[in-house]
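What follows is calculated from the coordinates using simple rules that are stated; it is not laboratory data. Computed from a predicted structure; not experimentally measured. Cβ atoms are built from the backbone, for glycine too; each structure is taken alone.
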Structure P
Amino acid sequence: MKLLPDNVTPYKRTPEFTEESVPSGLLHAHQTKESVWAKIVVLEGALQYTINGPETEVVVLNSNTFGVVEPTVLHEVKPLGKVRFYVEFHR
């Protein structure tokens, strides 16, 4: 799994989402802006994280495994049952 670069720091965090409250935009391919990284943190349950490019990669995130979103790379998430998570943005 990818790691956040050492030279980025968090600047914003979403509220906690559940399988029922996850915004629809996160369920479809979307991207962060240039120079913006993100960390997907699962507090409970499991979340499928798909990186759509340059090579497709599918990872199941849970409380022991977080997801790293690289700048401008298309990605999406899918709840795998009951889940609670948030996204932390870094630059």
Structure Q
Amino acid sequence: MNEYVKKFGLINTIEGYSYILLVFIAMPMKYFLEIPLAVKIAGMIHGVLFIIFCLLLVKAWQESNWSFKENIVFFIASLIPFGTFFTKSKIKTYE
């Protein structure tokens, strides 16, 4: 069983949701409702999750047989809102 691939799949989803919350909820709260604390909190949580995402991406890549190109695709997808959700099925094939 690919332990790190499973953990990566989970953090991929959690990090994706945190990014959506940051971009579509916290940022509008900051700029339209003048509540900058929303971005500070959501940004910190997302930042920690993104670091964990990157660490698990490397560990899962080492453990699995996916290519460097797929590794880059997983990383780039994490930079696009909703991008990580398009990679979920591909990650499942390595579990």
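Annotations for the structure displayed:
- Structure responsible for 1.2, with distance in nm of label points 7 Å out along Cα→Cβ at positions 15 and 55 calculated and labels P, Q on offer: Q
- Parent structure of the calculated result 0.99, given that Cα Rg over 2.2 N^0.38 Å is the read-out and P, Q the choices: P
- With FRET efficiency 1/(1 + (r/R0)^6) of positions 31 and 71 (r between Cβ atoms, R0 = 41 Å, to 0.05) derived as 0.75, matching label from P, Q: Q
- When helix-only ellipticity at 222 nm (-39500 (n - 2.57) for each DSSP H run of 4 or more, over all residues; to 500) is computed across structures P, Q, the figure -23500 traces back to Q.
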